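Take a look at the structures listed below.
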Structure 1
Amino acid sequence: MARHFELELDQLRTLLIRMGSLVEEQIDCAVRAISTSDVSLARLVMDRDTKVDEFDNSIDQHCMRIFALTQPVAIDLRLLMAALKINNELERIGDIAVNLA
């Protein structure tokens, strides 16, 4: 059971890293779209928002599944709570990048 729990946490970390990378790319593209008045780059940022939203939903579901199946305590509970907060902030930053573009 402990091994399964660690695998779930690793998957969660991977999802957060991938989402963070995508949001970082969105911000970079949004800034470049503004500075160069590149409409196609702005559209790319808007199109990628769907993927950010998919990551948001996937991470939320992943956290809820871990909560339901393992009932984490102490440091693991804090990790999951932090993951939910990070997920929420990354999604919000992605939305801001879309608004900029």
Structure 2
Amino acid sequence: MSADCGNVKCVVVTLSGRPFVIEPYESQIDALVAAWLPGTKGQGVADVLFGEYGFTGKLPRTWFETADQLPMNVGDSHYDPLFPYDFGLTTKPVNARFKICF
């Protein structure tokens, strides 16, 4: 990942039906967008990424740090997630120019 983004800010968009381990890359990620499985609504994800609309949303699940923490539920004695259940941000639309790196 560092070879792809270098010294520019790196936004990682995940497309997955569930949380997965990202801890090895966490220090290289400036922003993480869990887009889940948008299907035909992928344009909505793009609209938010390019600032047409603000981000709104909360995690519907706990995002664990390592697979060793599974199963993990709110209230468990070992509950120490990377992102807790209901974590999220709400932002306003932004008119910005972005450098896209692939």
A value of 28 was derived for relative contact order in percent (Cα under 8 Å, 6 or more apart); which structure in 1, 2 was it taken from? 2
Taking mean count of other Cβ atoms within 10 Å over residues 16-23 for each of 1, 2, the highest value is that of structure 1
Compare distance in nm of label points 7 Å out along Cα→Cβ at positions 56 and 80 across structures 1, 2 and report the one with the greatest value. 2
Structure from which 1.17 was derived, Cα Rg over 2.2 N^0.38 Å, options 1, 2: 2
Source structure (of 1, 2) for helix-only ellipticity at 222 nm (-39500 (n - 2.57) for each DSSP H run of 4 or more, over all residues; to 500), computed value -2500: 2
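Here, each number is a calculation from the coordinates, and none is a lab measurement. These figures come from a predicted structure and were not determined experimentally. Cβ atoms are built from the backbone, for glycine too; each structure is taken alone.
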